[in-house]
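What follows is a group of structures, each given as structure tokens.
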Structure 1
């Protein structure tokens with residue numbers, strides 16, 4: 001019989017790439033991209049192209065301001081680095097804790113082990129889904 005940890009690990013490995021595949025296969029991106037519009041305007045109405053690019057840049061600035069709405073002032077590099085290191089640290093700690101518990105025959109609580117397996121497998125699953 002398959003254990004709950006195995007099911008969690010398989011789910012974490014399969015769900016991110018499956019979601020990525022379904023999103024790319026069935027939710028096609030529209031052809032109306034800013035780049036396509038700029039290309040079309042350059043050939044059909046070049047006189048409105050500067051207005052369009054200015055509006056597009058203002059839209060991007062507004063999106064950046066909205067994304068950073070909770071940030072007040074300049075973020076210290078230490079804080080930005082610390083925020084970026086949280087997930088890798090948690091994944092590394094989980095892997096090390098599982099290895100040490102296995103090596104020294106120390107039991108880990110089932111809920112903690114399931115959490116470790118879920119975050120590790122989900123991280124590996126995301127690596128499979130990335131196409132950058």
Structure 2
């Protein structure tokens with residue numbers, strides 16, 4: 001078992017009503033948010049050796065969360081923007097940009113994004129021991 005320092009910071013922009021944001025490691029809920037505009041998740045998490053999945057599940061978005069004009073252009077929108085994501089004080093944004101997958105309910109799979117504006121599940125595979133995984137992904 002390895003304990004990791006998990007740090008995530010995100011901005012939540014919303015109109016009409018907030019999204020529900022759930023953060024999981026595998027099936028373990030580590031954070032639940034609905035309505036905060038700026039959020040920091042800073043936790044120590046124990047993980048067994050092997051493969052794990054970090055997930056952000058976005059729920060509760062509907063048509064009133066997006067304002068569009070008569071031509072269909074988006075004027076205002078509701079979304080979550082991941083500003084920082086660190087494991088053991090190491091910025092893993094380069095890994096996110098190349099290895100994350102966003103399974104949306106309405107537009108299929110989106111890759112290489114840190115802006116989450118659709119109902120669905122954003123996922124990143126993580127390995128333990130964490131430093132071996134980081135070395136493998138960063139180099």
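Any read-out appearing in this document is the output of simple, stated calculations on the displayed coordinates, not a laboratory observation. Note that the structure is a prediction, hence the values are computed from the model and not measured. Cβ atoms are built from the backbone, for glycine too; each structure is taken alone.
If relative contact order in percent (Cα under 8 Å, 6 or more apart) is calculated from each of 1, 2, which structure is the one that comes out at 29? The read-out comes from structure 2. Which structure, out of 1, 2, was mean count of other Cβ atoms within 10 Å over residues 62-69 derived from, given a value of 12.2? Matching structure: 2.
Which structure, out of 1, 2, was distance in nm of label points 7 Å out along Cα→Cβ at positions 94 and 110 derived from, given a value of 1.9? It traces back to 1.
Looking across 1, 2, the calculation of helix-only ellipticity at 222 nm (-39500 (n - 2.57) for each DSSP H run of 4 or more, over all residues; to 500) that yields -26000 traces back to 1.
Taking FRET efficiency 1/(1 + (r/R0)^6) of positions 14 and 78 (r between Cβ atoms, R0 = 25 Å, to 0.05) as the criterion, the top-ranked structure out of 1, 2 is 2, with the highest value. Using the calculated result 0.95 for FRET efficiency 1/(1 + (r/R0)^6) of positions 22 and 46 (r between Cβ atoms, R0 = 30 Å, to 0.05), pick out the matching structure from 1, 2. Among 1, 2, the structure yielding 0.95 for FRET efficiency 1/(1 + (r/R0)^6) of positions 22 and 46 (r between Cβ atoms, R0 = 30 Å, to 0.05) is 2.
When Rg/Rh (Cα atoms, Kirkwood Rh) is calculated for each of the structures 1, 2, the largest result comes from 1. Here FRET efficiency 1/(1 + (r/R0)^6) of positions 6 and 54 (r between Cβ atoms, R0 = 35 Å, to 0.05) was derived from just one of the structures 1, 2, and that gives 0.05; the source is 1.
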